[in-house]
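Listed next: structures, encoded as structure tokens.
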Structure P
Amino acid sequence: MIDLLIKKCVKDRENTGSLKVRAKVGKVLGYVGIVLSTLLFVVKFLIGMLVNSISIQADAINNLTDAGSNIVSILSFRLAEKPADQGHPYGHERTELITSMLVGIAIAILGFETAKDSVHRIFHPEAIDFKWSAVIVLVLSILVKLWMYLYNTRYGRKYDSTLLLANAMDSKSDTIGTFGVLLATLLSPVLHFQLDGYMGLIVSGIIFYSAYDLLRDVMSALLGQAPDSKMIHTLSNEILECPVVISVHDVLIHSYGPNQNYATAHAVVDGRLSLIDVHSHIDQVERRIKEKTGINVSIHVDPVLLDDRQTQQYHAIFDEMIDALGNHQWEIHDFRIDPHKDHVDVFFDLVVPYAETRSEEELTRLVRDHVKCPGPVQLFIEIDHPIGF
């Protein structure tokens with residue numbers, strides 16, 4: 001049914017990289033979610049009142065919250081498809097992440113409210129008026145929510161939508177929660193013990209974990225998580241295909257949404273080459289990467305003197321020293337020297353692991369204290385961390 005609906009409403013549905021297509025799919029699924037969640041709320045809340053079950057009523061309110069989340073999702077997709085403007089040059093795709101965070105907060109609030117009502121029911125138990133109609137409604141609710149979880153997951157992965165995947169997680173927690181309510185409804189009359197409050201408390205714990213899981217992923221993306229290693233290698237290999245590039249390092253990817261990715265990289269080239277020729281080659285590489293991957297990349301050129309004996313001599317000295325000081329875990333990038341009459345200026349980036357606890361000042365002082373060069377040197381060190389390729 002969902003596939004037919006998407007096929008009818010979204011003509012260019014196979015263009016998964018299109019922001020407009022993703023927004024259309026998200027809005028269609030959002031409208032479906034509103035209808036289903038509202039129907040579940042009405043039916044389950046009435047049944048919950050009929051049988052005097054706090055867990056069924058809480059589960060119904062959960063579905064009403066889902067309908068509200070879907071309304072927010074639709075508004076989010078509308079905002080996310082807006083083109084870049086002067087105030088937001090990187091587009092509006094991160095609106096999805098912000099909305100996903102709001103969905104996670106809503107789930108957490110629901111878990112708290114469910115826990116509060118469940119604790120009250122534990123200390124003040126009330127008999128549930130068992131009816132098979134309640135069981136049937138709960139079973140149907142589980143099937144509907146499971147279906148919503150499956151199609152949101154499938155389309156969320158297909159269109160790389162954090163918001164659809166967030167809705168899928170919400171549906172998953174609903175499925176688990178409703179199943180717990182169903183067990184309490186069936187077992188309480190058999191055991192002659194009111195499980196309603198206890199099961200509600202267990203369900204609230206499951207809901208809390210779902211909120212934590214979702215918020216953890218969203219916050220990681222908002223804070224700036226490590227780039228995908230496959231994409232790093234793809235970009236590095238594309239740059240290395242350039243005939244003037246010797247090596248690549250410091251590849252960074254900044255993501256502002258699935259279709260708004262920017263990258264920077266350092267490319268080592270022979271310093272004797274013409275600046276115009278190097279720029280022409282690098283410009284071609286940047287355009288080729290944009291055409292192949294859709295990523296806007298800016299490549300910084302690091303010129304090196306390949307056959308300069310003095311540079312090679314100093315490079316070897318510092319390589320050996322850094323390797324010993326860092327226990328084979330440190331590296332040097334962008335090494336160059338600038339000889340003067342009375343001393344030599346030495347420039348390089350010192351790459352140390354993230355686990356290194358010493359400050360930049362301490363590391364710089366350590367290197368200065370162990371310098372053993374043929375003559376006076378002045379060091380210019382930039383402390384860096386391993387990134388990318």
Structure Q
Amino acid sequence: MASKFGVNVELHNGSLNPYKIENSRPIALVGDDTTLDPGLHVFSTIEKALDEVGEGTIKNALEDFKATGIYTQIVLSSFKKEDSQDGENLKRCLNAIDNLKKAESSVKVKPKFILAPEYNDSGVYEKLKQVAQWLRAVYAIEVDATTETEALLAVDTLQTKTAIITYQKVARVDKVVRPASAFLISLYASVMSQTEYGFSQTYSNRVISGIIEVEQKVEFIQGMGCEADRLRANGITAIIADDGLRAWGGETRDEDFSSLHTYVIFYTAIDTIFDAQKRAIDKKMRDVLKNVVDSLEAFYRRLVANNVVVGFLVTVPQDLNDNQTVAEGKIYIKHEVQEMPLLKNITNRIYRVDNYSIKLIEELKG
């Protein structure tokens with residue numbers, strides 16, 4: 001209790017949570033397993049997960065991740081597979097994917113990559129998409145195809161924002177033939193985790209670890225239209241042989257943003273803003289509003305300094321914040337942000353000229 005006479009000192013926290021970018025990128029793996037109880041399980045490494053699982057698609061994918069050498073936290077959403085019960089197994093797979101919405105509250109981990117290897121069904125694609133939007137995560141889709149034409153037909157009706165779509169099979173380092181999805185997810189997760197701002201990088205045009213061969217070869221020719229470019233333009237990631245086995249993709253099947261890289265940058269910013277601003281709720285507006293705007297600007301300046309965004313403008317526009325809106329305790333903050341674009345095409349124009357012939361005569365004189 002404050003004293004009645006003399007000097008009292010009160011300490012109040014007027015600051016908000018720092019704008020700290022969460023760059024851990026846990027992977028969520030959905031599949032069947034003979035040992036694990038159905039539900040969510042979290043492990044700090046791939047090796048620890050392998051020690052606990054039995055047989056099934058989860059173990060198969062964990063072996064893929066192990067081959068890449070990735071070191072990451074992993075969430076397993078498991079279910080029991082019934083023999084000769086495809087409809088029931090699909091239902092259980094869909095439920096296991098949906099369970100990932102509860103991961104943050106159940107196992108204190110929010111997955112940023114999701115995959116359900118070997119379960120190639122349109123229902124699985126749609127459920128992965130829904131949960132990925134919920135978690136603002138990247139997910140993998142494996143379509144059943146062996147050629148470019150089949151792959152393009154398989155994705156014709158798909159609309160995706162953050163999906164890595166693949167159809168090729170690859171030979172793991174132990175020569176086991178596997179879907180490519182786990183290797184591509186591992187590549188992207190590794191790229192993101194390298195630095196605090198690794199989320200602004202792409203997995204495309206990087207060598208894929210853990211594989212030695214591709215079953216379905218894809219034509220890649222610089223300077224000409226080719227299979228790899230056509231697949232990429234349609235949102236399918238191809239694996240090409242060019243100074244190693246490389247990923248060639250990163251495009252979306254979305255009418256708003258054509259690049260997965262754009263979604264990842266803005267989704268990361270959104271997660272960071274949510275976490276930083278939640279402590280401002282229920283505090284006096286005058287005490288925190290300026291701090292909210294100043295902190296936002298400082299956050300974006302960091303992104304500019306680290307080549308994540310080109311520029312930004314943060315405002316509290318009067319046309320959105322009228323007397324009634326402010327009186328209700330609502331504030332609208334406008335963010336205008338341009339992300340740093342990726343270099344996707346270089347055009348070299350070479351002209352044959354004869355302007356320099358005189359140099360030959362000058363050399364003779366000299």
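One of P, Q was used to compute Rg/Rh (Cα atoms, Kirkwood Rh), and the result was 1.10. Which label is that?
Going label by label, the one that fits is Q.
Distance in nm of label points 7 Å out along Cα→Cβ at positions 125 and 149 computed as 1.9: which structure among P, Q?
Of the options listed, only Q reproduces it.
Work out which structure the value -21500 belongs to, where helix-only ellipticity at 222 nm (-39500 (n - 2.57) for each DSSP H run of 4 or more, over all residues; to 500) was derived from one of P, Q. Let's see the in-between values first.
On the way: P: -21500; Q: -10500.
Going label by label, the one that fits is P.
The numbers here are math on the coordinates, done by the rules we state, and not lab data. Remember, it's a predicted structure, so these values are computed and weren't measured experimentally. Cβ atoms are built from the backbone, for glycine too; each structure is taken alone.
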